[in-house]
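Each value in this text was obtained by applying a stated rule to the coordinates, not by laboratory testing. All figures in this text were calculated on a predicted structure; none of them were measured in a lab. Cβ atoms are built from the backbone, for glycine too; each structure is taken alone.
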Structure 1
Amino acid sequence: MTEAKPDTEASVDPHAGSTHRTLRGWVFWPAAAIALVFIAFALLFPSAAEAAFGTLQTAIVSAFNWYYVLIAAFFVVFALTMGFSRFGRIKLGADDDEPEFSTMSWFALLFAAGMGIGLVFYGVSEPLSHFASPRPGVEGTETELAQQAMSQTFLHWGVHAWSIYVVLGLALAYAFHRRKRPRTIRWALEPILGARLVQGAWGNAIDVAALVGTLFGVATSLGLGVIQISAGLEFLNVVPTTIVSQAILIGIITGFVLFSVLSGVGRGMKWLSNINLVLAGLLMLFLLFVGPTEFLLRDVVQSIGNYIQNFIGLSFTVSAYSGEAGVAWQGAWTAFYWGWWISWAPFVGIFIARISRGRTVREFVTGVILVPTLVGILWFTVLGGSAIYAELTGSATFVGEDGTVDVSTALFQLLETVPGSAILTVGFLILIGIFFITSADSGALVMSMIATGGEETPPRWTRIFFTLATSVIALALLIAGGLTALQTAAISIALPFSLVLLAICWATVVAFRREIKAYDRVQRARFRDQIGEHYGLEVEEANQRGIFGLPAWWRQRRASATDADGS
């Protein structure tokens, strides 16, 4: 395809993506102010903050639950349309660019983006929770509830989540690699705003929204990681779970993150990420083979079929007939997840855009949605399926007397039922800890890139600031309500940024239509050059006879009739 050219209406800031270290004051300071005000409120008035978070979550879910569900479904349709329409052949890079990574390496990196603290935290607890306390309105036998639990979990971690990432990742990959724009979110909206507005107040507002969303999204993940690490240490009778112990954990792990930031050991972080992926794979395979292997393999096949069969119905479920119980359930699960994924979109979007140079739009959409979804399905089937199998067979129970599941300790309760439980527990704690370090480090890098206008090597002090801010926000959320506060933060931040994502969908369509239109013009020009002077004569004759669009046999019949009449 012909390479898209920059807009001529305004020039791009030459310093926006250079190594000249300049801070975008209208991006950094508003985002920093929002973070500092939130931290001060949560730490100085924890009781008031906890009450406010609970009220805010209920209000948002009650009023906008339908909106979150609708836009998540829309993003799925949008992503698939981009990938499997005419737009799918557009290359994310120059026409002669080859993929930067081999297909297998690219898949592995996509797996790295999707495999994080959340999967470890919810791997056992979510399927088990849906089994023990189904969505209001869902009824059936134990086996029916078990199947529903797996499908509901796949909905939250599958196609919808990665379609949200596709929306931003695709727009950024096109801007970065084909249009050679700086690596910030604002340039995804250049097709509808123009370069002049993108570099002004509108662009600043977009980057502030992306920066704050990423800050609270990463903090939510770190908060979940701390909850599970502290629960694991208490389960091993090492340290009881208290706010003090959680604060100490945050401090220790933040120290490792700061060491990475200050030393600039990029290779070390890459090495840690690769080790963590191998460790996660080994832990999952161990549980697969020491657990009910045959059942789990059958379960993964059947659950995929059930997920596909009920995909549309699940996608639009808002618990409309379930009253307050339905609202509460949506806020704790589906609305929370859609908000969490939206708040993570800048972080993951920049990452997958960075590694996708040279891919076509169709390859990008297929790979980003399919591979992480299948990996997630396998992960939840092995961990969650093992726990549900134990409940169904009576070999173990992880559900409390009140019918609830302790989401922070469910993983360790499962590990206690398999050989080598102590070693496995330590392994999972290491897994969470490294995810904590790599997520905070890479999150600080992405936020620093946004705050500096797209610099690939932003100043270290900005990375230090965002590392500390993320850690303190995670602590503030834990003090001001724990898991409920984490969920409220994700849902609240996602509300304004979802409008940015909708605008990005529009901008992507505009950009791709321009690209296709330009490509078609070039193709027609080449066709005219090839047939030379005959092109104009054939077009004129066809217009006179009015036979454009008619079948060949009808054109021949018309031509024969004309010759017979002597005309």
Structure 2
Amino acid sequence: MKRIFMLFMATTLLFSCSISTKKEAKEDTKMEVNEEIKTKADEFVSFKLTTDLSVLSENEKQMLPILLEAANLMNDIYWQEAYGEKDELLSQSWDEYTLKFIKLNYGPWERLNANKPFLPGYDEKPAGANFYPKDMTKDEFEAWNDETKTSLYTLIRRDEDGNLKSVLYHIAFKKEIKKAAELLLQAAELAEDAGLKKYLEERSKALITDDYYASDVAWMEMKNNTIDFIIGPIENYEDQLYGYKAAHESFILIKDKDWSQRLEKYAALLPGLQKDLPCEQPYKNETPGVDSDMNVYDAIYYAGDCNAGSKTIAINLPNDEEVRETKGSRKLQLKNSMQAKFDKILVPIADLLIAEDQRQHVKFDAFFENTMFHEVAHGLGLGNTVDQSTTVREALKDAYTSIEEGKADILGLWCVYQLNEMGELGEKDMMDNFVTFMAGIFRSVRFGAASAHGKANMMRFYYFQEMGAFTRDEATGTYRVDYDKMKAAMMNLSETILKIQGDGDYETAKQIIEEKGFIREALQKDLDRIGEAGIPRDIVFEQGAEVLGL
């Protein structure tokens, strides 16, 4: 749908516009299969999101349809944030593969290919998605004096005179938010766990006020629930203009209590890990909250931001620095999604690109640990700059997400190493984690330059290469990890990123991203080999009430 800006457009019409920049109207005729898009769509292997629902009480089972309906409203809002009004785009007579690919990308831009348009007649995706007016310049935004313009929870639009204005989410998406808030109260009436009940009630209030602090605290204090429900505007990856705006999403999760019990002891170790971080004292002076916990779940529904492009396999929330400092954060491992990516993607990549005698070190337990402590590492380091002038997120602006993901990746590996040195992981071989980590870079780097996770993996790959952490055998086209040099690179990169964040050093962060945050020719050739081998790029879900047997 072509987005038309009219200077004196009525306010009510401003929210129905789309950021798509389609140049010409398309005829509504049945299209033949586009083989190029079919190939791209087929790179996402289907996976059913199910679990054993017998662990739920009757009340909890009755909650699921209500939560599914609320999650779908977040999906609708996310479409508006990422693209605009979707109905015209989706109603055209696309072939099944093109339609699948549009839905997977939430628009006509390929998320794992630098957000390039894959449909004819569309320009490049705006860096600010649909959070800002398409014709807005950075100079205009920065000269505009409005205290809410950098809020996570506002859209930027134009008023009747063509001036910028800030609109709170609960007003911009009034219809969807009102309904979602009502559904959360319905679910709360069925909740038997007091913590879950309080969280749903507080989250309902948060949706209609855009004040999420109390609901984040309630979520942190919720300990004994079997169902977990994440809903609202959370991550700011979609806003690649400034990184200010949070996008809506939702997860419905069922706790695996047996696996979760195995992880309980690690939460108590977080203050010690913070104290031992491989950096100078000023860059680790904050103390993680004592209420942090780790749990394992089966995911049964993804909606919105988390469902776009590459799929999330672990969660670390809340993002609010104040809540993290006082209450800590929760680390949620999505075991069924994680197992799918390991079996269907990581193992085949390792068989192709890792030296044959090191493939034995690629193990699910190591993949699980690396992923789990990636989320732990998000809660380590500093939330505010050393001089206390601002948050790290605000200081690093559009570079924040890539640097933060880079920190979580490398510091997560350090956490595993440190805990192993402390004897907390039993008798384990760190080569399992190092080699699995190396194979994981090839999996994640395929997410492309448009992804914060992809940029982080590229930066780390080239840093490791410069440090000699791995070598490539030209004859076999396989990679071999050097244990000692990998360890040294891990320590040095951890210290570098922690310092960048603590100093709020935007210029250095941007420089690293520009120098290393892209795929060079030699690496691209190996990634092409992965594609030619038919190894999936990522997973796509079969999910919903029917899949769950509801």
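In this comparison of 1, 2, the computed figure 101, 58, 44 for Cα extents along the principal axes in Å is attributed to 1. Quick check: -25500 is what I get for helix-only ellipticity at 222 nm (-39500 (n - 2.57) for each DSSP H run of 4 or more, over all residues; to 500), calculated from one of 1, 2. Which structure matches? The structure behind it is 1. With respect to relative contact order in percent (Cα under 8 Å, 6 or more apart), the largest value across structures 1, 2 is given by 1. Of the structures labelled 1, 2, which one yields 4.4 when distance in nm of label points 7 Å out along Cα→Cβ at positions 285 and 325 is computed from its coordinates? Matching structure: 1.
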